[in-house]
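A.B. asks: Scrolling down, you'll hit the structures one after another.
Here, each number is a calculation from the coordinates, and none is a lab measurement. Model, not experiment: these values are computed from the prediction. Cβ atoms are built from the backbone, for glycine too; each structure is taken alone.
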Structure 1
């Protein structure tokens, strides 16, 4: 089973990881995990004044702030988790990765660090559910 973990470093990401660790039997011993984070893009009018390498380094550094603790978690729980990041709109890129990566399951927290708050689900998780045909497990 290929499982995509949408992570953003929020407390809901930690809850999601704790859930996965406590319920590993649900996903089987041969599950393949990939943790994905999305870094917000810099406005186009700003990118004209910043060298491409500087921007690329910034995006990579921001992603590593989120992904490094995931790697530590994987080591601690003796499981393999591949990591990747994209730059842009989180909901669109997560949905696209779930489809193009042919994942069997998408797991994400119900809320994250987005600016818009919702009563039942966060704005990113709500949009992912609307866009994504991949079965999705939302952890509250």
Structure 2
């Protein structure tokens, strides 16, 4: 069974990520582990770590529901605010065959400004599928 590590935050329930998940499911037996880095919300002038974790947990809970609605075997966790560390933590827990990294488009994405797709591939030596999406919507389409 192929294991995918999905890393996303604002794009967790976006259309492009959903298409990638459906593609993986169609390719054969697989399971997903979602990591939502608890990154600080940009829309707040001040924030505390608890706010970031609560927002990430809410997004994770919604995503777990829609992955399951697609028929996926899925679990997940809220990770470190620094996505590279969050990915490393997940990889220490269990092995994965591929990392699916979902980001906002260039210009809006902090993760792209820090060249996260290349850094993840270099740091962990796993294939990285980079999915670019607009911010999340409510869930999968039927």
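A.B. asks: A value of 3.3 was derived for distance in nm of label points 7 Å out along Cα→Cβ at positions 75 and 131; which structure in 1, 2 was it taken from?
C.D. replies: The read-out comes from structure 1.
A.B. asks: Another question, if that's okay. Work out which structure the value 50, 33, 28 belongs to, where Cα extents along the principal axes in Å was derived from one of 1, 2.
C.D. replies: 1
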